[in-house]
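Nothing in this text is a laboratory measurement; each read-out follows from the coordinates by a stated rule. What you are looking at is a predicted structure, and each value in this text was computed from that prediction instead of being measured. Cβ atoms are built from the backbone, for glycine too; each structure is taken alone.
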Structure I
Amino acid sequence: MKEYLKYLKGDPVIWIITILLMGFSLVTVYSFVPILVKIEGGSPIQYLGKHLLYVVIAFFTMFFIHRTDSKYIGQLAKFSYYVAILILLFTMFFGTQVNDAGRWIKIPFIGLTFQSSDFAKLALIVYLSRLLVKKKEKFNDWKEGVLPVVLPIIVICFLILKDNFSTAAMLFMLSFAMLFIGRMPYGKLFTMMGAGIGLVVLVISLHKAAPQLNILPRYDTWVSRYNSKVDESSADILKNAQANNAKLAIHNGSILGQGVGDGKLKEFIPEAYADFYYSSFVEEFGLMSAIFLILMYMILLLRIIRIALKTDDLFQTYVCMGIGIHLLTQASINMLVCTGIFPVTGQNMPFLAMGGSALIMACASIGIVQSFAYNLQKRKIELSETNFQAANAS
């Protein structure tokens, strides 16, 4: 292992966890796709091959970014943000429909799809980090300091909201967590949060007042999911079947699980390989493995925070904190949905669930963190060499 890690710069623990999760995803995707085979045809080997292609692309994306000079990440922040806006606009008008939601762009010639919001999330985290550094002395001024930081959040979240409320809400809260870390005054934070909630209420009111405009095409789905969670006794059994089966799968997993490939309820959960990944995982691998998986994500977050606190570049600190919180939040939501604590949403498990764009952008995030960690290593080596030369000169 040490022989191969010498080519991977940065934090070795993050490398080990990320590669282990990605490797393990090949096993679970092959095991969890029977329901997809029933619905769309094909074979488990076919879906495994497609996922393996995404894993390879994701790994080399992560490797390339981590060997890139960290200064270029800040320089490309604004460009990435505007590219994200263009991609989201393109998706809004020309996106491919999957599960009644137009969140995907179909890549020509190769037949693969890409979820535009995955790129937009990372682009916003990086651009927001740059703005927090640039405007930190002007946070008491609404026009010069606050609005230039908040408007990019509103734009991205609004463009995502139409077809993906859960992602928009998660990104909105993540952005405000970053504003809090960036020491924006509490009064302005609460004012903006209230304004953001008011804006969502306004959009919903417009949708209900003029349903022919179809401003929020998935509004009825969101309401149905919320009502099913609030009042489970009156929920439609068929519509709520996947959530109920997810909880039964966790119960069926018990302490040690049913064994790889031996889960039964995964065949009745439409998104067993993605949105309900955690329930399928617990059914086959058990409670002990589930606890170990949670521990892996916690260690990953702590190592990312460690890098954030070690760097003397405030931009890098904010980016690392944003990425760490985002990855853990996404994993936590998947677990909370599967256990029935949260209403059904579309958040999958980072590095594990089947899904190309989510995996690639999660690895791109780790690549950025490792680029910062590599930069820290180089500075440490340079400092040691300088001290050694100074000691010899004296």
Structure II
Amino acid sequence: MNKKICIAFLGNAFHDSRITNLCDSLKADGFDVSVISFDWRTIKEDYYHKDIKIFKLDRSSSIRFYLNFGYRLYRELIKTDASVIFAEDIYTLPIVTLIAKINNIKVVYNSRELYAFIGGLSKRPFIQYIVKSIESTFINLVDLILTTGEMDSDFLEKFYGLPKTLVLRNIPLYQKPQFTINLNEMYDIPTTYKILLYQGVLIGGRGISNVIKAISQIQNVYLLLLGDGESKSKFEEIARENKVEDRVIFAGAISQKDLINYTASADIGIALIQNISVSYYHALPNKLFEYIMAGLPVLSCPLPQMKKIVEEYNVGIIADPDNEVEVIDGIKKLIESDEVIRIYKANCNKAALELNWQKEFERAKHVLYKVIS
């Protein structure tokens, strides 16, 4: 095909499995792919690697942050000779769409979540109004909209009066761990203890607080948190208040290429998203599929799309993240015997044969390629 595609993303492309998988799949089918991305946490200066650019942003001032982001994105896009641009989030959508329409370039908008209805905006109606206004202005100008779940597609199509959108779930590549990591030795965890794993951004609305409180009532478990985020200090304080700071480990972010090795080395995966917004209610996060791919039984919330996956493939237990008793009981049921874990692990391995990026992209690409080719 040898058609040039540019992907724009407010985040670090190397830390985002969806972009990594999308780039690899497009390149495998003959597309020439470049990426413009941004980082404000882990790099000290702008970084370039082959066709991927990562620009350093300063987060000390919100106004300076967004102005710098907008300027750098604009500067890069006006130089692109791509025939298709992917706006990988709402933040890149306005600039991508404007430049694309001026230069007769096609636009694919990746609506990773319902941005106008995310949990952080539930008590900020003015900001929510601005986000809705921005999205409603530009979403009808794009050539194709991708979503991560059927419920998101249905909602967006009705809310904005859109034509048919394309579901491309956030599912990991089919792969097995390259090696096993001895987490007990690495983090000084007794071998008689089970390891609960949460991987992802450390923010509110993910049930982390109640899991920390729950393990104060369960003596033979540790909680390992792989990730970073704005609520880290809050969770550290909750661990201290509940006298479990020695059993809650903040391990920081792990690179995508190493993540599955860490995931597969734990005992239970935590996916307890709370129903605090429309966007969260529709959640179908990649961490759920990453746990399954790694053969990790899941403690999941009862949100409809997540519950459907867990129950259909019988890969774990459902618990209400806002009900501390349910969370405690769910953890106890999962760790009550090695045989219970073994059965769920076997089910995860079977499910992974279906729930993988290769099959997901193969299913969706004929619609995608009809638009961008």
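Between structures I, II, the calculation of FRET efficiency 1/(1 + (r/R0)^6) of positions 12 and 140 (r between Cβ atoms, R0 = 41 Å, to 0.05) yields its largest number for II.
Identify the structure, out of I, II, from whose coordinates distance in nm of label points 7 Å out along Cα→Cβ at positions 92 and 212 was calculated to give 3.3.
Details: I: 2.2; II: 3.3.
It traces back to II.
With helix-only ellipticity at 222 nm (-39500 (n - 2.57) for each DSSP H run of 4 or more, over all residues; to 500) coming out at -12500, pick the structure among I, II it was computed from.
On the way: I: -23500; II: -12500.
The correct label is II.
In terms of relative contact order in percent (Cα under 8 Å, 6 or more apart), the structure with the greatest value among I, II is I.
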